[in-house]
Structure P
Amino acid sequence: MVVFLANRANLQSKRLHERIQHRLGNEFDSVRRRRAEPREPGPYRVVGEVNPRCFLADEAYPVTTARVEIGFQLRTAHPYEYYWFNWIEPERSLLIGWHQDDTHDTLGPVHLQVNDGATSVDHERAQFIDTHPLDVVEQRLSSLRDVVLAVEWKQGCPVGLDMSSL
């Protein structure tokens, strides 16, 4: 278990994303930091490419390319950071992600979202983790395999999450 004792109030966005980039370099390929697109909140994203068959330990998994995108917005109107931690499979237009933001207040501060392309198909309440952002990354990484495998499919399209398997 990794313990982070850093003062969250002194976090700097660029440095945090560089540290996330370094951490992802242990498990993902072609890890890079990029500026967020105009439609994306927060200043940066860290992107890592991965072969899902290796990452998920499932040789029958239907695609061989995916990526993880992680971004934090440190200064918010809330006493906690916003973040977006997404698994993306371009070949199947799948996005699965934890989003700690203000878009689905009825689900609490953080939700788990499944998209088919640009269309959201499911939102579920998710655990709020009130720790240092690097600890959030560690905890989400440790849950990522189970979440990806919990996606339910119908006629080749994602339709939601099997929450009983999580």
Structure Q
Amino acid sequence: MIIVVMGVSGCGKSTVGADLAKHLHCDFQDADDFHPQANKDKMSNGIPLTDEDRWPWLRAIRDYMDKEKAAGHDVVFACSALKKVYRDLLNDKHDVHFVYLKGSEELISDRLAHRSSHFFNPKLLHSQFETLEEPTADEGVFVVDIRNDPDTIVDIVKKEMTSWK
């Protein structure tokens, strides 16, 4: 099983994804680790990524998913997956389950103001919300409100997972 915990930067993807992987006894991967240095440099300098910047990054993630799926491994990813076309690329032949961590720009902006040691420049948050295409009902994405604490979110996702088999 491949699970992608998605949403804008600062919504809690890495925290929730790592906790969920720990509970599921499987591998956790942060999609940020798949970014080339040029993308990280752009973001740290407050320059939004373009689709052209994101495609190679998304393909690298998909290639990793291919390898893990072929090996029979379960993986939880933290990945923004902001647009439907990005989610479609990631979900190509994988039966990927997406969990969207949904929160307001105000709440996430406050969280980013208190976060340290990450290359993402908080000034880019608004551009992520502008890029975000919230999943629609026909995508089958499970939506969780980030006003819940991470442990509660993991519990909510684990309960939802019983319907995914």
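Structure notes:
- For 37 (relative contact order in percent (Cα under 8 Å, 6 or more apart), calculated) the corresponding structure among P, Q: Q
- For -14000 (helix-only ellipticity at 222 nm (-39500 (n - 2.57) for each DSSP H run of 4 or more, over all residues; to 500), calculated) the corresponding structure among P, Q: Q
- Taking FRET efficiency 1/(1 + (r/R0)^6) of positions 113 and 153 (r between Cβ atoms, R0 = 25 Å, to 0.05) as the measure, the highest value among P, Q is held by P.
- Identity of the structure behind 122 (criterion: volume of the Cα convex hull per residue in Å³, calculated), options P, Q: P
Read-outs: derived from the displayed coordinates by stated rules, not from any lab. Quick caveat: nothing in here was measured; it's all calculated off a predicted structure. Cβ atoms are built from the backbone, for glycine too; each structure is taken alone.
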